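Trainee: These are the structures in question, set out in turn.
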Structure P
Amino acid sequence: MTDGYPEEVAPRSSRGRRVAIWGGGALLALLAAYGGVAWWLGDSVPRDTTVSGVAVGGMSRDEAITAIETGLRDHLRGQLTLTAGAKQATVDPATAGLTADVPGTVDSLLGFTLDPRVLWARVGGGATRGVQVSVADTAYAKAMEGVATTLRTEPKEGAVSFAGGLDKTVMPVDGVEVDVAATRKAIEGAWPAAAIVPAVVRPLEPTVPIAEFERFRTEFSSVVLSGPVTVKAGDKSFQLTPAQFVPAVTVKAQGASLVSSIDSAKLVGIVQAEAAKAGIGAQPKDAIVTYSGGKFTVTPSVDGAILDPKVITDKVTSAITSASRTAEVTTTTQKPTFTTEIARATLPKEVISSFTTNFKPGQPRVTNIALGARRLNGAYVPPGGTFSLNKWLGQRTPDKGYVKAPGINAGRIEMTYGGGISQLSTTLFNASWFSGVKLVDWRAHSLYITRYPEGREATLDWWTIDNVFTNTTKGGILIQASTTSTSVTVTFRGIKTWNISTFKGPRFNVVSPRRVEITDPECIPQDPSSGFTVVNTRVFTQGGKEVKRESITTRYDATNEIVCTGR
């Protein structure tokens, strides 16, 4: 034994130390070799490596940086184009805060590392990556304001239409807006390899989305347009096609929904008109008042029998909007507006107004005035009725006996068929003025004519100017018109409702005339007079007390001096 140990122990310990020393040397050699390979692999870009489409495999750091900057020169220095559908917007990368770090990108491919995963990737090669891009937040946000506006597409609202009884609905179209944050990531991943980058967008829905239009078409439109509706009234019937009844159908948007409604008044009118064509019912007829031989005659009114409006609204609406396409309706009696009783109770009793204007005898215009007065004489306007002189007289034409006479056109006197009829119109207007009826439509001559009251006159033109009043008195009005060789008189007979007094203010806004020379052979000379504005007021009284006042303002152009030089 040696030092208390068996003699055999010492030799074994010596061999173990030799094995340990040998193993440690081998490990150091292996580590040295591993480190050498790691150093060698970190000295150049791995083979088959591309950066933003530029091949840099096997290059040194400087070579790779130069190759990338050269290959991407145009994209790095040029404009970046962002697209959204057919729209595009360009920005300067630098202005938008974009920076391409080429050296940093190359450095990430190089350098000493002992990470076996990195080393294995470098041994394998074939890496593809983009240039590292950084984005300055403030600059990017500011640049994208304009880009977002340019690339934005507003949604298009839809519209429901049943024109002609067909579904001609225009469906809505979504718009788009740029998702600025997501577009930033897209730019970081694509630029500078790509100079054109699709912006990331999100949809913008119209107020009423497509899904609502599809629902409405299925639940309502297809039903309404599915076919004609049969309307039965007793043993008679007729059909309404969608083209006939859809004008009464209205579709409106309420928020994000489509809401339908049916115009009852329109539907009733449509149904009653078709019922009349089918011989169902009859329209009421107003009483007719005539005057002859100093006596009034009342032709009695006739009640009508029409389809009941309420039943039409309920039954036909139900048929239009359901699979059951039949509506059974009933008739109801309809009283005329102007019944026999009203006609007799409101027969004229007295003269309520009368007015006369004068003219020189023997002129062509006198023929027209007399002809118009004969036509006007005997016209009857029931209470609440509206009278149109143009409608009553009709167009003034030669075949009706009208002749050419002077009339005003564009500030000068010209020859026209029916010239002078404005004097009859002015006389009627003044009878209307003093009767107290409602003056609805009239127009004074553009030039002042001294034979008429200032501002209280009414010209007449078949095409553009009428003389209209509504009978607001308590009775019907019989219009009597007559002429002499020098005057025309219009008298209203009725039931006196108001006492009318009138006054005129002074002239103002006076305008001087000009001298105008005309070479037209048919020129008519014209004396000058000033233009001016004047106000007339009529005062309504009952039982000696003033009820109301009404004023009219009339402006006259200056009457230029017309000198005919073409004769």
Structure Q
Amino acid sequence: MSQSPIQQIPSDAPFTPEQAQSLNSILSTASTEQIFWLRGYLAGVSPAGAVAAPAPTASVPLTILFGSESGNGEGLAEKFKGQAAKAGFAAKLVDMADLSIDGLAKIENLLVIVSTWGEGDPPSRAEDFYDKFMSDAAPKLEKTRFSVCGLGDTSYVDFCKMSKDFDKRLEALGAERIADRVDCDVDFEGPSQAWADGAIAKLKEICKPEGGAAPAGGLAVAASAPTIQYGKSNPFPAPLLNKIDLNGTGSAKETIHAEISIEGSGLTYDAGDALAVVPLNSDDLVDEFLAITKIDGRENVAFQDELSVQFRKVLKENLDLRTVSKLLLKKYAKISANDDLLEKVEDATWVKEYTWGRDWVDVIKDFPTHGMRAGDFIRLLRALSPRLYSIASSVKAHPGEVHLTVGAVRYEAYGRKKKGVCSTFIADEWAEGEVAGVYFHHNKNFKLPANTDTDVIMVGPGTGIAPFRSFVEERVATNAAGKNWLFFGDQKYTYDFLYQTEWQDYLKNGNLAKLDLAFSRDQPEKIYVQDRMRENGKELWEWINKGAYFYVCGDASRMAKDVHQALLDIFQEHGGMSSDEATKYLKQMQKDRRYGRDVY
């Protein structure tokens, strides 16, 4: 029998890494005759309740280019690909990490979805493409039609900087804008959908594609969907099973291990994913807000679909009383007729300094409302958003459960005690047995290697340890042969060694090949995880050079940058690379998803 030249299953196919690996294993050895038999067999069968759909007749190519850090942009790109296919386009998804700058010139119809990360930065896997795109190396694009959608957060000064950069640069390169750019805040579903509707409709008007594509898999499903489907638009009311403080008596920190039930939800997750928790504002913050605004919390207001609901309830459950941004300060200044504030918000330096650590009680104290009412604040304030936490468990090790590792945020600033909305909701208000809304956020950029023989190196100080507890549990449950090396750090060994007995047991039984610890305050000089990396630089380079995956989780502003620099230094010292070669090598690791970052 002749051998079939079968391609590998693409990364965007609707299969888990394990399924894709199994399919690749079968298809790589299948003969041509076997492949044709499978094709005929699959064409003749359908799942229960499904009927065969007509073959796609899409005629006009459309590229949806995305740059995504945590997975939101990629998720939207996948969603809009299906919408474009139904409109008759031969739509394909392209990660910025996988597109050459010369390849951009070949695209005629282009939709761009890009996130802004940190302080106005591109997603890590998109850095290389962005640099070339903004340089003189970028080609002319006179034959390209485009539209841009940005994902960002208005609490940052450089809100949606990437989408603005892409939109302006595409125009400068001669491309034709067919729909205005849309910049989305944290509640991005509605605005992004409106953008896609408009952009695809305009392209359809211009290009007049023939027909429409079938749904994914070539099947039109007629079976009824489950009665209740849980997700971002309908969070699952999850009971809290158990929570403990992981820090010992005397620690300066408070780290909560929370165990949450997802029994009956129909939801599941992979190691590396995050859990979104829907919090409530604390009663003391609501009390302070009502006192400073002189509004009676019992006042009935119209909110969303409710014609009459107490304002206090809306404040408690629905409005973000903490996030202060330039955009919101400007709106507040206009509503409250405060010319002094309106002038100040034009100074970017002042805004950045003023918004740090302040909430809306502080703002109203500094710049009084001048008679604003409940309805004014409902129109002004952002919605209270869910918070994402890296999952600290494997569902294989804990069926029906999901675990979190949460650092409770408490501090004093501007004469008032402050606390993190969701971290202290979990620590103080979410009692065992009570429910809170949750849903999963999947992240393709932070996943274990599909080949379980691959070694992994994990760097997770503080609560950054969470996904690596998940990783090791997953590797143990699947009998992965690859070695595991963990770097963990915190303040003091005695108080702050999170999950200490678990890690020591893993080390003893061989599930951890290496465990390197950095407790910064156990000696006169500060020692951090990046210092331990450098101490082990020769062996670390040997692991990476042989194909190991490298992961880091935790603080983005300092730790992750220090770890990144330590890697570059190790590549130069032990890999014999120049500075440019080390940077190129690390960027390639990002493109290959061998360098995973879950930083915040």
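Trainee: Comparing FRET efficiency 1/(1 + (r/R0)^6) of positions 328 and 448 (r between Cβ atoms, R0 = 41 Å, to 0.05) across P, Q, which structure shows the greatest value?
Mentor: Of structures P, Q, the maximum of FRET efficiency 1/(1 + (r/R0)^6) of positions 328 and 448 (r between Cβ atoms, R0 = 41 Å, to 0.05) occurs in Q.
Trainee: Identify the structure, out of P, Q, from whose coordinates distance in nm of label points 7 Å out along Cα→Cβ at positions 200 and 264 was calculated to give 5.6.
Mentor: P
Trainee: One of P, Q was used to compute relative contact order in percent (Cα under 8 Å, 6 or more apart), and the result was 9. Which label is that?
Mentor: Numbers: P: 9; Q: 13.
Clearly, the read-out refers to P.
Trainee: Sticking with this one: For Cα Rg over 2.2 N^0.38 Å, which of P, Q scores largest? Don't skip to the answer; put the middle values down first.
Mentor: Working: P: 2.00; Q: 1.03.
When Cα Rg over 2.2 N^0.38 Å is computed for each of P, Q, structure P gives the biggest number.
No lab work stands behind these numbers, since they all come straight from the coordinates. Keep in mind that what you see is a predicted model, and the values were worked out from it rather than measured. Cβ atoms are built from the backbone, for glycine too; each structure is taken alone.
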